[in-house]
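**Q** Each structure below is given as structure tokens.
Laboratory data are not the source of any read-out in this text; all were calculated from the coordinates shown. The model shown is predicted, which means the values in this text are computed figures rather than measured ones. Cβ atoms are built from the backbone, for glycine too; each structure is taken alone.
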Structure I
Amino acid sequence: MQYFNNLIATLILIILFPFCLLAQDKAVVRDSINTYSNLDFKHMKAQLGITTENRPGPSGNPKDPNAANTDELKVHNYNLPELLLSSSGQRILTEKQWEQERRMELLQSIETEMYGTIPKHIPKVSWSILTSKDTLIGNILVEEQHLLGVVDNAQYPELSVEIEVLLGIPKTQDTIATPVVIQLGFIHSPFYRIQEPKSYFISPFEPLFKQQLTTQGWGYAVVDVNSIQADHGAGLLSGIIGLINRGKRRSSTDWGVLRAWGWGVSSLIDYFETRLAVDHNRIAVEGTSRYGKAALVAMAFDTRISLGFIGSAGAGGSSILRRNFGETLENLASPGEYHWFSGNFLKYASIMTVNDLPFDAHSVIALCAPRPVFISAGSSNIEGHWVDAKGMFLGGKFASPVYELYGLQGYANEEFPVMGKALTDGEIAFRQHSGGHSTGPNWSTWIAWARKYWDK
């Protein structure tokens with residue numbers, strides 16, 4: 001019996017040994033990324049001349065002593081920067097004034113102080129179709145193409161950038177240009193798949209987004225964001241940011257990762273404008289969490305995007321930063337997330353505060369006007385309070401006055417709605433579904449809302 005037990009133990013060790021090595025390798029890689037990210041973080045602070053320590057952000061663990069606030073009664077009063085007041089003190093009364101003066105001011109400020117400035121001269125991206133195949137999505141025949149966008153690296157051959165995209169076009173009507181929804185994320189997710197419940201208390205079970213889109217006769221384009229720029233500070237010396245900087249560190253106003261991902265979307269749209277199969281006037285962008293932030297950034301800076309589907313973007317995206325609720329600016333400006341933003345953004349977590357920021361989330365959403373934006377949130381009971389559903393709602397609410405300059409409507413209802421209720425009468429829409437950290441349960445609502453604009 002002892003021999004048998006020893007044999008079983010040996011076999012278990014043989015089976016598990018490769019997995020242990022893999023886990024160990026992953027830990028080494030993670031530790032290395034963290035080390036180099038911290039070095040880059042410190043270098044940026046030194047470049048800015050900041051010697052004080054950053055204020056620590058609150059913890060997402062409610063049991064920690066510095067747990068993030070999740071009580072609305074503890075949200076302090078705040079004053080938002082006025083959207084319709086120029087830096088010279090002039091009241092903005094018309095859409096012309098907005099577009100020629102105030103919008104340009106905000107664009108420059110948001111670039112410099114938060115998301116970073118895109119270099120003026122980015123090398124050409126050459127797009128090609130690597131593979132093409134027909135597949136069934138539900139009962140719809142779809143042509144899926146694996147696209148590759150290769151960035152010209154002649155000026156710095158040491159680095160290469162190859163943008164990967166999965167494009168799906170229904171083959172129901174080959175002669176008609178197809179609307180396309182660009183999703184920021186992964187073609188092959190490196191994360192464990194998060195399973196949504198088979199049903200929701202308010203939101204019923206929904207088919208996968210590809211099936212819902214192709215049923216409408218619409219296409220999809222999934223952009224592998226990591227093929228544009230890695231999601232950590234150590235990666236700033238490579239990717240498109242590293243290529244442009246020739247392997248050197250960023251300046252304080254250079255673009256961060258969110259802006260780089262947004263640039264990737266714009267580059268894809270450049271390519272779509274050469275494709276007869278894609279309707280250039282009906283292109284939308286969608287993303288969740290950090291990819292929701294990037295989707296919002298892409299739409300704010302690229303007016304060719306006609307519709308937005310901004311999922312659980314939270315702080316640094318669609319949620320009001322001046323609320324002390326859930327994730328805060330201090331979390332964003334930490335070594336784990338600072339790479340999403342320009343170096344200048346670090347100032348507001350050290351020598352300055354969030355109240356010194358000359359804009360807020362409502363300003364970023366307002367840059368999308370007059371194009372319609374749908375803000376999506378998950379249930380606080382499942383998704384948690386970290387992303388601040390009400391803060392995202394308020395981001396849209398306070399952006400509404402800019403849409404009104406165009407004779408358009410923001411929220412029809414200015415009160416934070418009950419979970420499941422959709423505010424979809426206006427060009428800014430909002431719905432908090434009863435699922436988790438996903439846009440999944442909101443796809444059918446978004447599609448019905450989007451059809452109001454795309455069916456015209």
Structure II
Amino acid sequence: MEYLNLDLKNLTKKLIIRNAEIVNEGQIFIGDLSIENSFISELKEGSISGSFDNEIDATGLTLIPGMIDDQVHFREPGLTHKANIFTESRAAVAGGITSFMEMPNTVPNTVTQELLENKYSVAQANSAANYSFFMGANNENLDEVLKTNQKDVCGIKVFMGSSTGNMLVDNKKILSQIFEHSPMLIATHCEDEMTIRRNMADYKEKYDEEIPFDCHPLIRSVEACYLSSSLAVDLAKKFNTRLHILHISTEKELSLFNNSLPLEEKKITAECCIHHLWFNDSHYSKKGSLIKWNPAVKKESDRKAIINGIQNNVIDIIATDHAPHTITEKNNNYCNAPSGGPLVQHAVLALMDLVKKKEISLIDVVRKTSHDVAKCFKIEKRGFLRPGYSADLVLINRNKKYNVNKNNLLYKCGWSPFEGHSFSSTIDSTIINGEVVFKDGKINESFRGERLKFDR
């Protein structure tokens with residue numbers, strides 16, 4: 001990766017982006033957007049007058065608010081042979097992600113306020129994107145969870161099923177207490193552990209250690225997902241908890257959510273992820289461990305149902321669940337290959353391909369990756385192209401192809417499930433807090449992102 005050595009801060013003190021196809025708040029129009037210091041100063045269909053320190057001619061480019069990814073695993077501390085905040089935040093920025101929320105199953109697990117703040121310190125020093133970190137819950141740390149400041153922490157993470165970091169909350173009393181007393185949004189991973197163990201025993205008996213990868217959605221089954229998700233919903237309704245269920249992967253789970261209320265009034269919300277929008281179980285034969293995620297990629301009917309859930313607002317957010325492992329770790333048989341893969345660099349590009357296929361609208365992409373993430377988490381002054389809001393923006397060339405290969409990957413793990421694919425679009429540039437952080441394949445190494453704040 002080649003880095004920009006320029007300090008672009010002074011160049012972009014007053015910046016104007018001209019003649020862009022602007023997508024924002026349900027509208028698409030050709031116009032200008034101006035930035036003063038780190039904030040949007042004006043947005044207009046047509047031309048903005050005035051003098052500016054720098055000008056970007058965005059003719060032929062699409063301008064959207066940057067993606068806010070509410071679920072990533074950047075592996076720091078303790079698992080930095082797979083990834084770290086420095087490398088993965090740069091991959092995110094190159095992919096049009098301007099803010100991320102990172103998960104607590106690191107080593108050690110993020111289960112104390114001290115460990116949580118340690119991660120913020122690392123991000124302050126190293127992150128190229130804006131950041132927030134979830135506080136982790138386990139069976140022993142309720143007191144620490146309740147100390148979490150809802151103004152500057154995105155949420156509480158509860159593993160109600162599988163956990164790659166020994167964070168499974170399987171004590172029903174503690175689980176109820178977390179739901180009853182949480183000061184803020186609870187985000188859950190929902191897969192029923194006992195169902196998975198029974199299924200795994202059955203398939204091990206049948207195949208021993210050589211279980212085919214296409215058995216993954218049968219082991220981590222629809223039933224396992226629904227049983228756990230429905231329990232979370234029941235607890236949330238009982239205690240009036242603000243619940244957000246991550247990475248919905250099945251058509252059946254969609255019945256647990258509805259669109260009867262505006263997002264701002266919902267107490268129970270749902271997220272889906274890029275891999276469940278792109279892959280289905282027919283891809284295991286070629287991709288194998290590279291598309292082994294928890295929850296599993298399932299049937300084409302599940303994929304289509306999730307896309308329909310986006311369209312009708314049953315699904316509220318699109319995220320990545322970026323969770324890299326080394327290729328050596330992945331190159332194992334089913335029982336030994338870990339679940340998860342890198343996605344942040346190609347998430348927006350994948351969505352642009354789905355737009356081109358007319359599976360998702362451009363307006364829905366912007367809503368579900370920016371507007372509605374900001375609404376769901378009550379993020380202060382981000383997620384929209386509005387005067388007074390932080391200038392977190394992405395310019396996309398939807399007429400320039402981008403071929404994924406090892407030479408242009410920024411992930412520390414050095415591989416992608418999209419290798420060999422040619423996306424229909426290219427990320428032209430990424431602007432964060434008013435500064436050009438990524439442009440023409442180069443990153444402004446002098447820039448650091450900011451800690452997200454929440455209006456709660």
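**Q** I have 20.1 for mean count of other Cβ atoms within 10 Å over residues 208-215, calculated from one of the structures I, II. Which structure is it?
**A** I
**Q** Ok, one more. Given a value of 18 for relative contact order in percent (Cα under 8 Å, 6 or more apart), point me to the structure among I, II it was derived from.
**A** I
**Q** Let me ask something additional. Here semi-axes √(5λ) of the Cα gyration tensor in Å, for residues 128-375 alone has been calculated and equals 27, 24, 17, so which of I, II was it run on?
**A** Computed on structure II.
**Q** Out of I, II, which one gives 19.0 for mean count of other Cβ atoms within 10 Å over residues 56-63 as computed from the coordinates?
**A** This figure was derived from II.
**Q** Compute volume of the Cα convex hull per residue in Å³ for each of I, II and report the one that scores greatest.
**A** That would be structure I.
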